[in-house]
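Colleague: The structures come next, written out as structure tokens.
Every read-out reported here was derived from the displayed coordinates using simple, explicitly stated rules and does not represent laboratory data. This is a predicted model, so every value here is computed, not measured. Cβ atoms are built from the backbone, for glycine too; each structure is taken alone.
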Structure I
Amino acid sequence: MTPSVAKVEMKDSGVSWVGPIPKTWDMRRTKFLFSLAQRPPHPEDGIVTAFRDGQVTLRSNRRTDGFTNALKEAGYQRVEKGDLVIHAMDAFAGAIGVSDSDGKCTPVYSCCVPSHDASAEFYARCVRTMATTGYVESLAKGIRERSTDFRWATFAEQLLPHPPKAEQDAIVAHLDRATSRIDAMVAKKTRFIELLREKRQALITHAVTKGLDPNVQMKDSGVEWLGEVPETWDTAPLKSFLQLRRDIVGSESSNTKLLSLTLQGVIERDLENPRGKMPASFDGYQRISAGEMVFCLFDMDETPRTVGVAPQDGMLTGAYTVFRPQGELWARYLYYFFLHVDEYKRLRPFYKGLRKTIRPGPFLSIQVPRPTEREAKAIVADLDSATTRIDTLIAKTERSIELLREHRTALITAAVTGKVDLSI
């Protein structure tokens with residue numbers, strides 16, 4: 001999907017991210033389109049936040065968790081509805097938009113008041129385009145990683161496209177209609193993915209707790225945390241399936257793949273482009289072999305995934321616990337069983353102490369359901385097939401969402417630089 005190209009005579013804008021603009025447009029510096037507001041806050045003002053998706057609203061309208069609240073609101077300023085608000089340190093990531101509320105914000109924000117011939121909504125999209133194209137980041141003078149310092153002094157000198165005010169309003173209306181349709185499709189596809197993941201989890205939970213036979217008779221397992229199990233199953237301690245293994249890496253660690261336990265399972269970390277903080281050294285890291293199981297036996301509330309199976313040889317932090325399974329079949333079965341355990345936080349009663357941990361010994365004593373080997377093979381085969389189909393569909397849907405978002409960004413970029421024919 002590509003925007004319809006404007007059929008008008010164009011001229012060079014002189015700005016790299018803008019490119020050609022219609023001959024009827026000009027380029028103006030921000031300081032001639034906006035003025036910087038510096039207003040004292042009112043006592044009753046709530047805190048306004050600029051989010052990376054472009055929404056600028058009262059924090060209470062969206063969410064209140066995940067923020068650090070200042071003990072003293074030194075330098076706070078008033079925001080008024082209709083201000084173009086820019087987060088100086090987060091502008092590169094899109095924290096730019098028009099405030100939908102009166103309130104107050106920290107001095108790291110620039111609150112910009114439009115002139116009579118400038119639409120705050122049009123220029124919010126314009127400046128967000130500067131961010132998505134990497135232009136804002138290219139202006140960075142700070143030293144913080146993945147951050148900028150895009151304050152008014154820098155913003156005021158930027159050249160921005162300036163169509164006639166009526167055309168600005170028409171572009172905003174066009175984009176509102178187009179992006180609303182795209183956003184609705186993204187929301188629908190996102191909900192579809194949620195339903196697929198719920199179905200995936202439901203299939204796993206049913207298979208590892210009730211088996212595949214819909215007519216099976218159930219019996220009391222004799223283990224309180226397990227409840228009933230199919231009558232052909234019994235229970236066994238984890239030590240029947242797993243053997244503790246701890247092999248600290250040596251000086252050869254620099255040639256070893258670095259693995260990590262994530263929601264996607266055990267994955268290799270990209271050392272050249274790592275996500276998250278890298279350790280200063282790998283002292284205390286442990287070796288793990290392909291097919292071995294890794295468990296996170298600490299901090300149950302904070303850790304979203306308990307279990308993973310190593311897809312390759314490598315090393316991982318000593319905070320995890322590694323076990324060698326008694327064969328691939330039981331590794332696969334236990335992997336699915338602990339996905340069920342994760343979903344319902346079933347290990348919570350076993351965690352002890354302030355740090356909420358399970359020692360390897362007590363962990364290996366936990367009783368788990370044990371199907372017959374024939375049933376275990378059938379369960380694993382069925383879940384491998386079903387989850388692969390669902391995962392493939394999720395990946396295709398995620399890709400379609402990615403393409404829709406790319407189209408949305410391209411549409412906005414084309415519109416605010418005069419390359420969309422609004423008559424179509």
Structure II
Amino acid sequence: MRGLVSPAPRAEHLLRSLAPQVLGAVVRRYGDFAASEDAVQEALLAAALQWPQQGVPEHPRAWLIQVAARRMTDHIRSELARRRREAEALRLTPEDEWLAPAPDASDVGQDDALILLFMCCHPALTPPSAIALTLRAVGGLSTAEIANAFLVPEATMAQRISRAKQRIRDSGVPFEIPDPHERGERLASVLHVLYLIFNEGYVSSAGERLQREDLAQEAIRLAREVQRGLPQDGEAAGLLALMLLTDARREARSGPDGELIPLEAQDRARWDRRAIAEGVALISRTLARGAVGPYQLQAAIAAVHDEAQRYEDTDWAQILALYGLLLRMSDNPMVALNHAIAAAMVHGPAHGLARLRELDADPRLSGHYRLDAVRAHLHERAGEREAAIACYRGAAMRTASIPERDYLRRQAARLSEQA
């Protein structure tokens with residue numbers, strides 16, 4: 001069929017990767033984020049229904065923009081009619097400005113996902129609301145996945161996203177491309193969004209897949225673009241280095257059936273040495289400049305792990321020191337949890353378990369499966385088999401990730417068989 005390329009199998013992945021680019025283009029054109037998001041969702045649905053039967057268009061991005069633009073035209077006309085201003089608006093606005101771009105008018109040179117990233121970090125929003133909205137629009141994460149990243153209930157996050165859209169509408173501040181000064185002001189939120197998108201791609205919070213490579217790779221791509229535009233910013237470089245050094249282990253993190261393989265059991269020959277070399281060089285240059293931020297410290301920790309030839313060679317004392325610095329910078333419960341793990345590796349499992357008891361009082365970690373998973377590991381290292389089994393089982397019941405659940409159950413079964 002002329003004008004079409006090989007059909008359906010790649011459609012789902014393609015739609016996910018194109019969604020933020022299409023939304024960015026439509027928002028830039030029409031300015032109304034909420035209406036644009038609805039229009040893009042309709043376009044994606046149309047593609048999901050049509051492409052498997054008809055094949056993927058030769059210009060899929062332009063196809064989606066065209067369909068979304070038609071929906072926006074319908075929306076604009078409906079709004080104008082409702083407000084009884086349609087006739088005057090049509091007289092003042094040339095109709096050709098409402099039409100979708102031609103299939104080959106793909107705004108060459110524009111990175112709409114990157115533009116949308118900065119646009120979503122809107123001055124009318126608080127940083128948490130801006131980050132939540134961006135994760136939805138750019139990362140394509142579900143409300144449940146975003147809630148998991150923030151350690152809040154799903155209903156709370158749904159309300160936060162809804163209020164963010166309403167606040168943008170009520171603010172009167174245009175939803176448009178920020179100038180260089182505004183981009184600098186929004187950078188911290190942008191970096192945090194990319195960090196969370198990457199985390200969800202590297203360790204899926206729910207479902208059958210351990211990893212979502214498309215999310216992780218898109219986060220790396222956008223982080224690379226941000227760092228390229230701000231080469232002197234230490235945290236932009238630190239975040240990119242952190243992603244590269246972490247993603248370098250991806251191939252070794254799962255077995256042939258998709259099962260989780262923990263760090264200590266991974267075949268380090270499968271790690272991506274080119275990505276490690278790039279990440280180490282990047283963080284080394286960045287740390288030499290002086291001021292150090294949280295992403296740089298996390299990248300330095302990842303570098304210590306990646307440079308160890310064997311798990312037994314890991315310099316845990318250095319990692320503990322780096323987590324100590326990070327803990328003083330960040331009130332993040334996951335940082336505190338990782339600090340407890342490093343402390344256990346340096347001072348013994350009893351010391352680590354004592355640190356975990358202190359974290360039990362933190363409501364952000366209360367009931368989180370990672371707390372029980374770490375506790376199980378430390379109980380096992382301490383020779384406390386029954387306590388380890390109970391914690392492995394408790395953690396397995398709480399996680400929404402099927403590969404992690406299966407791994408935790410296997411650990412409990414392994415210890416039970418040793419009885």
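Colleague: Computing helix-only ellipticity at 222 nm (-39500 (n - 2.57) for each DSSP H run of 4 or more, over all residues; to 500) gives -22000 for which of I, II?
Modeller: It traces back to II.
Colleague: If distance in nm of label points 7 Å out along Cα→Cβ at positions 135 and 287 is computed to be 5.4, which of I, II is the source?
Modeller: I
Colleague: semi-axes √(5λ) of the Cα gyration tensor in Å, for residues 199-238 alone computed as 18, 13, 8: which structure among I, II?
Modeller: Checking each candidate, the match is I.
Colleague: Ranked on relative contact order in percent (Cα under 8 Å, 6 or more apart), which label among I, II comes first with the largest value?
Modeller: Details: I: 18; II: 11.
Sorting by relative contact order in percent (Cα under 8 Å, 6 or more apart) in descending order puts I first.
Colleague: On to the next question. If you rank structures I, II by Rg/Rh (Cα atoms, Kirkwood Rh), which sits at the top with the largest value?
Modeller: I
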